[in-house]
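Laboratory data are not the source of any read-out in this text; all were calculated from the coordinates shown. If you're wondering where the values come from, they're calculated on a predicted model, not measured in any experiment. Cβ atoms are built from the backbone, for glycine too; each structure is taken alone.
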Structure 1
Amino acid sequence: MTMPPQDTDTIRALQRLEDSRSSVRLRAALAVGTTPDPQFIDKLIERCRTEPDFSVREMLTWAITRHSSSMTLPELLKEVRSERAQARSQALHTLSKIGDRQAWPAITRALLSDADDEVARSAWRAAVVLVPEGEETELAAVLSTQLGRGERQTQLSLSRALIALGELILPALRAAVTDLDPRVRAHASATERLLRDPDAGFEFAVEEAKRVVALGGAHQEE
């Protein structure tokens with residue numbers, strides 16, 4: 001896809017992206033993004049698969065977004081099908097930053113329910129950015145199947161994604177409030193509360209929802 005490096009400066013920049021020091025890798029990604037060149041695209045995307053440092057990954061994503069989406073999109077769409085979870089997650093994150101809706105068909109139900117929480121969270125964020133007009137209700141229905149999943153941070157990510165879709169999520173939330181799983185019911189209730197009152201705070205909304213669910217269970221037993 002991209003041309004091989006043609007000069008010493010380019011070779012050095014590519015090598016710095018592999019340096020053992022995260023500070024050097026960070027500066028290298030910054031430099032590449034500051035002066036975009038198509039011959040860096042492959043290396044930036046490749047590095048995203050394995051980069052252990054969060055700040056460097058964010059800079060790599062920024063550097064990718066500085067290049068033409070016509071050149072980066074095809075490579076990122078390959079990455080979302082990778083067997084490596086970090087490759088999928090980072091590619092989805094980058095697609096959400098680029099915001100090109102041509103990527104929408106790649107946001108599959110399988111990704112939205114990926115077994116890896118980081119991949120799923122990235123897919124949720126990408127989905128609400130890329131969803132075409134008129135398909136939001138269907139997306140809300142798919143996202144609602146993930147209610148109750150994971151730990152607090154994962155649940156908060158899903159709530160934020162749902163809330164970004166607006167009032168149209170209410171039918172899906174109200175259906176989930178009747179789910180047999182109390183975690184699903186509490187998460188759905190907390191999400192609806194946050195939709196109504198964004199200042200409530202997720203922790204408070206979850207605890208309040210748990211209390212309501214528990215009381216509901218007690219009333220049912222009576």
Structure 2
Amino acid sequence: MQSFTSGGQQIAVEWFAASGSLTTGLGSSSARPAVLLLHGADGLTYADGYRLAARTIAASGYHVAFVHYLDRTGDQRVAYARLRQDFPQWTETIRDAVSWLVDQPGGDARTLGIVGLSLGAALAFAIAAEEPRVRAIVDYSGPLPDELACQRPRLPPTLILHGASDRIVPVSHAQAIERLLREQSTPYEIKIYEGQGHGLTGAAQFDAAARVARFLGQHLQQASS
């Protein structure tokens with residue numbers, strides 16, 4: 001377990017080294033693209049699922065940092081009554097995570113991506129709108145923050161993955177993000193999964209993982225070569 005400081009709080013980070021790197025942790029001399037993995041509002045309730053996702057991404061050749069950003073507010077899962085109040089603090093923490101990540105030996109600071117799930121995707125968009133070091137976003141079932149919907153900032157290449165039957169973050173959010181990316185001629189891909197809700201399961205989950213590997217390969221691996 002690694003950590004960095006944000007807002008006076010220690011933020012835990014689980015590190016998953018890229019498959020084939022020369023060491024199994026930080027300090028590898030093999031420069032690889034790096035990815036922040038941001039959980040949803042459930043925090044670490046389903047941590048094993050996030051860790052499986054991190055291992056899958058790492059197996060494709062990326063260093064993955066699974067950031068426990070709720071440490072900033074001392075929560076195990078999001079307190080929805082404080083979500084808007086706490087969102088700027090989490091955003092600052094992810095900004096600090098980007099700076100921490102690009103300083104790690106073995107990472108390629110030119111090729112940083114963020115994979116965010118639900119709230120984590122919203123935070124990814126908030127950071128990418130102001131952070132040019134973020135070169136790609138994978139958005140699992142996430143909304144575009146309201147202020148960004150008004151400001152319409154330029155975003156990096158984005159992969160949108162969303163369930164058509166999502167009742168927590170309706171699919172209209174995915175369609176709004178697509179419209180913004182299309183208006184700006186930003187490279188993007190979108191896949192709406194029929195019959196899926198907030199969180200993909202079964203064949204959709206495997207299909208999404210394959211799409212993530214291809215998308216990151218196109219926008220991170222090729223950029224680092």
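One of 1, 2 was used to compute P(r) over Cα pairs in 10 Å bins from 0, in percent, for residues 145-192 alone, and the result was 26, 56, 18. Which label is that?
Of the options listed, only 2 reproduces it.
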Test item: helix-only ellipticity at 222 nm (-39500 (n - 2.57) for each DSSP H run of 4 or more, over all residues; to 500) calculated as -21000, pick one of 1, 2: 1
Out of 1, 2, which structure matches 18 when relative contact order in percent (Cα under 8 Å, 6 or more apart) is calculated? 2
Supply the structure label, taken from 1, 2, corresponding to semi-axes √(5λ) of the Cα gyration tensor in Å, for residues 49-120 alone with the calculated value 18, 16, 9. 1
For which of the structures 1, 2 does the calculation of distance in nm of label points 7 Å out along Cα→Cβ at positions 33 and 185 return 4.5? 1
Can you say which of 1, 2 returns 6 when percent of Cα pairs over 34 Å apart is computed? 2
